[in-house]
1. I have 13 for relative contact order in percent (Cα under 8 Å, 6 or more apart), calculated from one of the structures I, II. Which structure is it?
2. Just checking, which of I, II has the largest value of mean count of other Cβ atoms within 10 Å over residues 82-89?
3. To test your reading of the models, identify which of I, II gives -24000 for helix-only ellipticity at 222 nm (-39500 (n - 2.57) for each DSSP H run of 4 or more, over all residues; to 500) when calculated.
4. I, II: which one has Cα Rg over 2.2 N^0.38 Å, as calculated, at 1.01?
5. Can you say which of I, II returns 1.00 when FRET efficiency 1/(1 + (r/R0)^6) of positions 50 and 178 (r between Cβ atoms, R0 = 35 Å, to 0.05) is computed?
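Bear in mind that the values in this text are calculations on the coordinates, not laboratory data. As the structure is a computational prediction, the values presented were derived from the model and not from experiment. Cβ atoms are built from the backbone, for glycine too; each structure is taken alone.
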Structure I
Amino acid sequence: MKRGIYLLPNILTTFGLFSGFFAIILATKGQYAESAIAIFIAMLWDGLDGRVARLTNTQSEFGEQYDSMADMVSFGVAPALLMYFYLFEGLGKIGWIGAFVYVAAVSLRLARFNTQIGVQDKRYFQGLPSPAAAALIAGLVWAKEMMGPSVYDDQFLIIGSWIILVSAGILMVSNIRYYSFKEINFKGRSSFKLLLLATLIMIVVLSWPSAILFIFFFVYTLSGLVLTMIEVRNKRALKKQAKKGLK
């Protein structure tokens, strides 16, 4: 600290922290859609601070720890309180226990992630990343707010949302692997068709962002389970082949 800190990436981290904090304030006021949007904005800042730090060669241990503290607020406390105030406040103990399970899972995941920096395979995340879990919860609330009330709210929405929140927490602290997309090279040259495809995807997302984002992160959440099942099946097949070879 006597030597100072890198200003640019830590300012971006502060923007992300503020977005998460503001999401909590909005949730307490009943502005649930706006709170969900603030969580997505925090995701953008979270993605920018790390990328800027790498591009400008301003990575530091302080920045890594500060980023984790900001993530705890933006992707841990904010989504849990958003879901609690939105649906679970009337459930009593069951409601706040579900929210706490999610918050505890985020803190455990971030602690494990910090201890594995430089060791873990960069192609994959161990467990569901906390920003993706937060996006799943925020996307659910935002999409439901855009759809408006329905006759199924009391029957299915609360139970389903509680299961999704707790399941996201369990997946974060699991050993299930998720693709990190870090191998994608955005600096190299690409075909014009790829740029056109990216433009079309952007148009589709902007046409109905709440539903598209929720579907995307829901599919991403399931992708880790599918990837793990395929890996387990392949390992079992290799073991069977090895046993046959020994015979």
Structure II
Amino acid sequence: MIDEVRALITEYERWLRDRTVLRQVNENWVEVTTPHLDRHNDYLQVFVRRRNGGYILTDGGYVIEDLGQSGCSLDTPKRQQLLGLALAGFGVKNDRGELVVEATPDNFGVRKHNLVQAMLAVSDLFYLAQPSVATLFYEDVVAWLDLSEVRYTPSVKFTGKSGFDHLFGFVIPKSRTHPERIVEAIGRPNRDTAEAVAFKWVDTREVRSPDSRAYALINDQEQRVPQGVVDALRNYEVSPVLWGEREAVRAEFAA
């Protein structure tokens, strides 16, 4: 099994390297186009410059500005709290609307990874299926877990086998009858978001208890979930649960 996981991580690292594009913007800034897609299916970009022997990495204000332009303002206490949790999990700062991290030559790769993961987390955390939807999918999941009297810890960060940090939506601790359950909420289901969740679990499960289980609650309220999303999760031992079928796991989560 360890050889299989090592091969998966090697393939992921190759995919990152081969699909990353660099462009010199000016004498100070380098634009890094990553293979990760935002909610518009555009490639996420990070901007890098030197400072005091290290580096500053920023999204240039893209993520928060994009949310605002999409009608998803961050002016409510609840959304500010969720934003803070998402950023704190990766050590990323909100500098007047820009998502920013500092790096050294020794930790540049990890810090860049953390910034990209924070960008994805913030974009997905505040994702609205339609502009008229009043609540967020993440908030729907929280409300359902609370109503179901599930004991959980939100926004938990684990360091995987690769050394990368991964933020999971919820962790339900081990009980007398059930093992630890790690739950991720997928608000915008597509192949990329499913594979991102699958990699997080593949990279993390060897550092968790051997009987830990992973689940993905998938938003199917506004669109049909592609079969490829379900298959990608199952292939890496993440149990997919459509939101419309969530009652099937209520007892298991609450146990």
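1. Value 13 for relative contact order in percent (Cα under 8 Å, 6 or more apart) corresponds to II out of I, II.
2. I
3. Here the read-out was taken from I.
4. Label of the originating structure: II.
5. Working through the options, I get structure I.
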